Structure I
Amino acid sequence: MPFLNKNKKTIIWTTLSIFLVGFSVLAAYVMLTEPHYIDVHISEEIQEKQNGFLDSFMKAVSWFGRIRVSAVLVGCSALCFLLLKRKKDALLMLSTLISGGIAWVLKTLINRPRPTKDFISILEETHYQSFPSGHVLFYTAFFGAFIFILLRTINKHPVSKIIGMLVCLAMIFLGAVSRVYLGAHWFTDVLGGFLAGLIYLLIAGNIYFGSKKT
């Protein structure tokens, strides 16, 4: 797969630079300002139609991003690929654990407080700092990595590939919405997690598609 020719490398590194600048600007913004009208407004809009079913559904979606659950999810995925003798795919899945370390470092450095009941409804008690969303960073990295594997390996069943990719994209989107719905994060936290996840995917994708298939 001629993924890493010169033109594509230029596009990838240009995109990576844009994401890095975007994340840096967003991080500086949340460090220097209080929750903005946009953050509060988006939270209010998403939480406007809270009900028992949606509460349970959003908690279920968000459950996969818990530290222990995500570690088991990654470990089981990697083990399955190892049993199928697909070491490269297993390593890609294991690498998504890096997202947890990235989130911890960024949260510590930026040190943004979590949303409070003074502004919005809080349905999930949280710990640690708020920016970026570790759940969204992990979902973007993990399900994005699965999309890479689908793109690379499923050629004879395009319908299965499309369905799998749509499920992964849906999980990333719903994971982001769930964090705002539950009052665990502001919109800008979620956006920061998504950008950080995309940065990981660009780097991981370069390595994954650029090496020989095993």
Structure II
Amino acid sequence: MNKKHRVGIIGHTGRGGYGHYLDLAFNGVEGAEIIAVSDPDESGRHNVLKKTGAQNGYANYHQMLTVEKPDITVVASREIGDHLDMVLAAAEAGSHIYLEKPIAASPLQVEQMIEACKKKDCLLVVAHPWRGHPPIQKTAIPLIKSGKIGQPRFARIYGMGGVHGGDQLFLDLYPHFFDFLWQLFGQPLWCHAHLTQDGRSVTPTDLKQGVEGMGLVAGWN
């Protein structure tokens, strides 16, 4: 029988939760077995244990990593401010990592994550589910790359407003769109942006503290 990859999940009910259902990312995946869940919130922890069928629950993710030694760690919480410590701990334990986005609170933190994973020869994969979405991988990308529909000259993607408007949307949901465009057209040569607030250009006085550890953001609806 082929070895199953042992999966541990790090979440935090009431503080980033489990992102966009990352607690279920490995449910039913062939070759994977969810063995443990870490969540400081007892009720949330037991709920995810029940949903995933994992046997062991922990209030402290360091303890889970030490005791369980998972092959793969799912960093499921959306709380960006916690991602760095969680990723560094998982990498130090020698575990590959499946990470909810946004990746981190700053480019420097991303570099720290990359270096830690390189040091331990661990893979760090960001949760971009379109990477495995059949209509995109088997239809859209092959059509464009083969030239069957000609040479695209322009692409436009729309987001949404509400509580995730402005920079929060840019950090939280747009990584999916940027990754999609990257897959379709390759690495960008240059980029620019213009951020507005109430129909005018943003100024430093428009900055506000974002949610889930995002830091200062502007351009809210």
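Taking relative contact order in percent (Cα under 8 Å, 6 or more apart) as the criterion, the highest value among I, II goes to I. Please compute mean count of other Cβ atoms within 10 Å over residues 14-21 for structures I, II and give me the label with the greatest value. When mean count of other Cβ atoms within 10 Å over residues 14-21 is computed for each of I, II, structure II gives the biggest number.
Figure out for me which of the structures I, II the number 2.4 belongs to, where distance in nm of label points 7 Å out along Cα→Cβ at positions 102 and 118 was derived from the coordinates. Here the read-out was taken from II. Suppose you compute FRET efficiency 1/(1 + (r/R0)^6) of positions 158 and 182 (r between Cβ atoms, R0 = 30 Å, to 0.05) for every structure in I, II: which one lands on 0.25? Corresponding structure: I. In this comparison of I, II, the computed figure -24500 for helix-only ellipticity at 222 nm (-39500 (n - 2.57) for each DSSP H run of 4 or more, over all residues; to 500) is attributed to I. Check the numbers for mean count of other Cβ atoms within 10 Å over residues 78-85 across I, II and tell me which is largest. When mean count of other Cβ atoms within 10 Å over residues 78-85 is calculated for I, II, structure II comes out on top. For which of I, II does Kirkwood radius over Cα pairs in Å, calculated from the coordinates, equal 18.1? Going through each structure in turn, the value belongs to I.
Any read-out appearing in this document is the output of simple, stated calculations on the displayed coordinates, not a laboratory observation. Keep in mind that this is a model prediction, so the values were computed, not measured. Cβ atoms are built from the backbone, for glycine too; each structure is taken alone.
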